[in-house]
Structure I
Amino acid sequence: MNLYEYLGKDIFRKNGIPVPDGYLVEKKEDVRKYEKPVVVKSQILLGGRGKSGGIKFVKSEADLKPAVDSLLGSEVRGLKVTRLLVEEMIDIRKEMYVSFSLNRTERKPMLMATVEGGVEIESLPHDKIFLRLIDPLMGYSDYIAKEAVKFMQLEPAIAAQFRSLLAKLYEIFNKYDCELVEINPLVITGEGKLIAADAKVVMDSDSLFRHREFNVIDPEKTPLELEANGRGYSFVELQGDIGVIANGAGLTMATLDALTLHKGKPRNFLDLGGTDSVDIVIDAFDLVLKANPKTILVNIFGGVTKCDTVANGIVEAKKKYGIKQPIVVRLSGIHEEEGREILKKNGVDAFSDMMSAIETAVKREGGN
């Protein structure tokens, strides 16, 4: 999950990495009194905002309100701007680049650093970039920072700050389950201080159960997806009419594919995961019902998730929410016969094979 710049800088600030003073603007009334030159930055998940008109430099009080008015609510390369970061303008002497990323080929964290900051890193020749893979068992050490400082030929005062910053940046990389933490540019000010002028933080979405404070701000998810993720479910809204609950990402994807093959249109992806809890099944139905499907299809291969537990959860959900939509269920695995018997006694279509359940769900969707 990509974080907005202002959230990345909040993380930096809390973990001791210097960032410019600034504040968030979500409505025009949030703009504070002008005290010194500032930069007004659109909070969108795109690089090259400045070249696209998404950043305004404000050097007088008369320019602040027009800059905010022109950006807030505007579109930058097709993305609507709903938040602005207003922060002090930095006296820039030199721009550098630094990042920790996940090298998937080597399966290790990787440090990248260069004195050529403020540009796309891909455009630089390799001999200008310091690259260092980090053994996850050995971990990060100051020796790595010394290698980077030597390669970049940093003056002593800057080198000391840079070594401290690297250690903190790597701590953030691990603490927040990141795939990438990047500062571009990392600025050397006229006073000889290092400041993170930008912040790019990409977190592993599968780790969000450990970082629930970020579950409510993912701009790439719908409100219902955010709610589901906050409850611990893998959930994606789609455009069809058949609500889907299955267990395991592979089986859930196969269910969506089979529905599409039979001309059915899935309304959602919901992976129930491995559970033996009636309450979790009931909770899953609550989420799917909020997507307002015409039919609900449940596809369970019982192992850790026992079929009779799922059946009891379906029955309880039907009672609790007064479900009127047709429910079609495929149960196979541990206690499958008991589960199907429970469902049939409560007027729910239950099958042992997936295709029969899918064909029936598609017919129910069409009102047949």
Structure II
Amino acid sequence: MYVKELFVDNFRNLQKQKIEFCKGINIFYGLNAQGKSNLLESIRLLSMGRSFRGSKTTELIKFGEDYFYVKAIICQENNDKKIEFGYKKNENKVIKVNGNKIKSTSELLGQLFTVIFSPEDLNIIKEGPSYRRKYLDSCISVVEKNYLYNLMQYNRILINRNKLLKTIKEGKSRSILEVFDDQLVEYGAKIIVVRQSYLKNVEINIKKFLLEISNETAEIVYLNSVGLKDASDKEIVKKRLKEKLLKNIDLDLKYLTTQVGPHREDFKIIINGYDSRVYSSQGQQRTVALCLKLSEFEILKKETGEKPILLLDDVMSELDENRKKYILERLQGFQTFITHTTKRDLKGDCYFKISNGVVIKE
């Protein structure tokens, strides 16, 4: 799988244009704020249906315009696939695959496999649990068909349960709470079991990569909400989650929020026996983030049977020569997009200069 060509119109600061890419390593260079990251963002949008920067769809429109449109031709097993994403202010998004309109962005998952690595990914290591949950859910949603549906159902029930807690505190009956608990347990257990399995695969890969890059040891600790070392048995997880919900009902009523469940979970990446979030240096954390992304890449390749496209947004300047060399060696045979301020110290198959939103192939 690779992106053959991209057409952009009114997307961020990018000028209206069509760009043809190489199958291998594509280097995009230029000064800051010229549109390098925007180009990668447009590709990622066609893969995941949203901005990797967390921007709203309206914020992707070029200043002074009222719409944007992005289209890519994807080559997959010698067949071309067309993916389109358009949006006009005050109207619904229009997403098409091979000319057929799809109903939601969730249907876009699996059409174009990408892995993005940007400086902001350091937050997965450095910041609080919500960053790691969001990252984990995003990764799993691409490789597990029903995961996103189960997650959406769980969150819907969670919102309703929290509303019910307020009415119970105001004096209404608790009897209906059991119905919500049973539903929450059913979907929650499915989420926990899949997270356990995915993180085991992440651990296998991170151990390998970190040993090769810096000769350090790694371990993943899944802090699941049921307190189990191994949360792979759905029925056991369901039983424990139900017990936890019953035990915490007084706290739930006190704070009017559900205190136990997948929405409160976290995972730790242990390097050389220490929590990388707390004890690792900035350089170590950057290496851990890199290994996490390489692991995502490997799992995606294994689970889908496709070669994912790697998007490296302004990260090469943060890495030493050893790590740069390691990445470029691992990426042989895969399509890769790298943004950088200069082309001097990077070896690629194609080079593109970006200036004022114009992409020029050299």
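One of I, II was used to calculate semi-axes √(5λ) of the Cα gyration tensor in Å, for residues 120-263 alone, giving 32, 15, 14; which? Working shown, then result.
Numbers: I: 43, 17, 15; II: 32, 15, 14.
Going through each structure in turn, the value belongs to II.
Taking volume of the Cα convex hull per residue in Å³, for residues 8-47 alone as the measure, the highest value among I, II is held by I.
Highest-scoring entry among I, II, by distance in nm of label points 7 Å out along Cα→Cβ at positions 208 and 240, is II. From which structure (I, II) was volume of the Cα convex hull per residue in Å³ calculated, if the value obtained is 170? Label of the originating structure: I. Looking at mean count of other Cβ atoms within 10 Å over residues 96-103 for structures I, II, the greatest value goes to I.
For relative contact order in percent (Cα under 8 Å, 6 or more apart), the highest value in the series I, II is held by structure II.
Given 16, 55, 28, 1 as the derived value for P(r) over Cα pairs in 10 Å bins from 0, in percent, for residues 232-335 alone, which of the supplied structures I, II does it correspond to? Answer by label: I.
Once distance in nm of label points 7 Å out along Cα→Cβ at positions 88 and 352 is computed for every structure in I, II, the highest value turns out to be that of I.
Of the structures labelled I, II, which one yields -14000 when helix-only ellipticity at 222 nm (-39500 (n - 2.57) for each DSSP H run of 4 or more, over all residues; to 500) is computed from its coordinates?
Details: I: -10500; II: -14000.
Source structure: II.
When FRET efficiency 1/(1 + (r/R0)^6) of positions 32 and 80 (r between Cβ atoms, R0 = 25 Å, to 0.05) is computed across structures I, II, the figure 0.60 traces back to I.
Coordinate-derived values only; no laboratory data. Keep in mind that what you see is a predicted model, and the values were worked out from it rather than measured. Cβ atoms are built from the backbone, for glycine too; each structure is taken alone.
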